[in-house]
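Take a look at these structures.
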Structure P
Amino acid sequence: MSEATIQAIPRTEKPKKVRQEGFVPGVIYGKDMGSMSVKFDEKKLHRILQGRTESARVSVIVGDETKQCFIEEIQRDPVHRKPIHISMHVVKKDQVVRMRVPIIYVGHDKLAEKRLILQPYATEFELSGPSIDIPEGITVDVSEMSLGDRVETKDISVKSTLTVLEEPDKIFAVVTAAKNAPTPDEEGEDGASTGEATE
């Protein structure tokens, strides 16, 4: 996923007024700049948040300067789940940060063909390192796994510039049998369930 870019407009209005005008209030802050109240175009913000979670990296344009940020927190309306406030942390590319990034498990369809499912125990992975090297997510392919196989810390690969902050033997997911799936003995050669013939 490519890095998103959005413009932040400095604001002095109260959050309620900002939302009425079609914007989402927010704050961006960093080590060398303190805190700045801003607002984002609601439609543009919604678009860049699609498929992204907290801790995702975003380029934020403030005036004539582009700042590299991580999404620190997204507050959402409890009913419609629309963002109502967002906080972003400004970092330098070489600044060492500590982040939890989402684990994206892929290959579920192949497991299903084997009447297996993945039981995740954790969906985030903690890392530290230069901010530019922190990924938005870590993809783990489970398509070739078998019953009882586990995803452990050692199975998750990251850049050599990053330090893994998880316990070495931590289990993130386990492959288990799918419930209510027919066994091979219960199916005929054409895949249909067999049973006693009736006259």
Structure Q
Amino acid sequence: MRVLVIGANGDVGKNIVKNIKNTEDHEPVAMVRKEEQLGYFNDLGVETVLADLEGDFEKAFNQIDAVIFAAGSGPDTGPDKTIIIDQEGAIEAADLAVKNGVKHFILLSSMGADQPKGASKGKHYLYAKHRADLYLTSTTLNYTIVRPGALTDEPGNGKVNLQESGTEFGEIPREDVASVLVHLLAKKEAKGKIYELVSGSTKVADIL
């Protein structure tokens, strides 16, 4: 499958692209918004598309079979950018995926997105994720939503806890998040599901 990675230049996104590149069944297409970001992926031998979530990015969906949406506005931006990227960007990407016949749409969300009203901090971020999650579930897409706990820059160890509910909040390395998202591409049973994800004791290769 040709897999469009939206947010490919982010820390999770780069690991997603590398993981897809190392599979036999999938081919990554990295969507980036700045020309200076192209070189990194060209050096990896990865196809790229220059497009911006704040503009017209439908061209990125040309001959795409699956999408992993891992874009985020980042910690240094305000609520307006969070809504534009994390919420509206994801919503428009879902619409374009429907329009272009995408077979599987995986959305990187966040633990707490199911109950944003109860958040003590980052409420605007969780509301944006909540709206994007809710919209995706209302489409005709085969979707998978993954809600990780607090992301860390620690090296991944390939062991996680992935379940649909009841997960105690915890941390997880970005490398392991990326590995899980790519692993789920090939899992039919992951379609139509929402998962919570933290570090755990199960090898990524053994989940589902």
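We did not get these values from a lab; they are worked out from the coordinates using the rules stated. Note that the structure is predicted; figures quoted are calculated from it, not measured. Cβ atoms are built from the backbone, for glycine too; each structure is taken alone.
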- Query: Given that distance in nm of label points 7 Å out along Cα→Cβ at positions 55 and 159, derived from a single structure, equals 1.6, which label among P, Q identifies that structure?
  - Reply: P
- Item | With percent of Cα pairs over 20 Å apart derived as 53, matching label from P, Q | Q
- Query: For mean count of other Cβ atoms within 10 Å over residues 103-110, which of the structures P, Q scores highest?
  - Reply: Q
- Query: One of P, Q was used to compute helix-only ellipticity at 222 nm (-39500 (n - 2.57) for each DSSP H run of 4 or more, over all residues; to 500), and the answer was -8500. Which one was it?
  - Reply: Q
- Message: Once mean count of other Cβ atoms within 10 Å over residues 47-54 is calculated for all of P, Q, which comes out largest?
- Response: Q
- Query: P, Q: which one has distance in nm of label points 7 Å out along Cα→Cβ at positions 23 and 175, as calculated, at 2.0?
  - Reply: Q
